[in-house]
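I've put the structures underneath this note.
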Structure I
Amino acid sequence: MNPYIAIVLFPVPLTVADRFIAINQQAARRYQQLGADGNEILQLADGAPKYGCLGLAGAIKIREDETLFMVVDRFRDKHHFLAIDDLASHDAACVALFDELTEIIDISRSVRLELETAALTPPASHAPENAPPPSCTGSPPAAPG
């Protein structure tokens, strides 16, 4: 199983921030009823550049009368995400919430991404094919003679 996450960054006018949160809380409850593993609604606390990195506020245009929200949906794996996404796209409640959302924000300014857990690929063995197995005691094998 490889956890899968869908994230959307939403620039939201301050005048509708409370409504945005309410809509997303309703959507989160519905997604969980459909089988999603979890949902978080986060608000940007500090988007300034730090530690030699570009700040998020510099990468995404946020107007003075806006704040930035990030909605994170969690799934067991990509197949689970695709199944829930298909259910949600045909679910009347989810469709109505999305329509309501697009009435209060400019959805075209939102940034969407999907992520999965990164894993290192095990390195290939560099031992010769006929090499003896390493000693279990940590001591090298005794030399002949």
Structure II
Amino acid sequence: MENNKRKSIAFNEEEINLALEINEKLTPIVDMLSYLLSVKETKFNIILLTANYDKLEEYLRDNKRGSDILKEVYKEKNIYAIVCQETEIEGGYMFAKRLMKNLINDKKITNAYSATMEIRTTKHQTKEMLYKLFRVFISSKRKDVLGSIVFHSI
């Protein structure tokens, strides 16, 4: 039973399924924006978030910019991604912070967390970028703090 006392770094089945959904749903978008980054040097951010709010997709659609791309990632767990073009980490983090604050204060959400990742280079493969996003999101989830936002830049 000694192993149960250690904090596990392995992913459970639900987390692996999330990683697969992230890869499937976001690969085409990240591929296209990575290409644009290589020719136009246009950074982008991916915000991955969840909240126990039935109208989360509508809320996100109403709050995103016209150039932002909203994608349902994992319907069963109410997880969505917003891909923000021409956005640096500070802008992505502030947008995620505003979304979380409004969900908690205005919508009275009791379970919400997110991850924000800035993509500023094309030296990483798409799968590697999405795996890092997944790890950052799981880190936010495991913090178990309402409105948690973990961010990373690559």
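Overview of results
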| quantity | calculated |
| --- | --- |
| Ranking I, II by volume of the Cα convex hull per residue in Å³, for residues 32-79 alone, the structure that comes out highest | I |
| Parent structure of the calculated result 86, 41, 22, given that Cα extents along the principal axes in Å is the read-out and I, II the choices | I |
| Highest-scoring label, criterion being relative contact order in percent (Cα under 8 Å, 6 or more apart), among I, II | I |
| Identity of the structure behind -16000 (criterion: helix-only ellipticity at 222 nm (-39500 (n - 2.57) for each DSSP H run of 4 or more, over all residues; to 500), calculated), options I, II | II |
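Quick note: the coordinates plus some simple rules give every number you see, no bench work behind them. Quantities reported herein were computed from a predicted structural model and do not represent experimental measurements.
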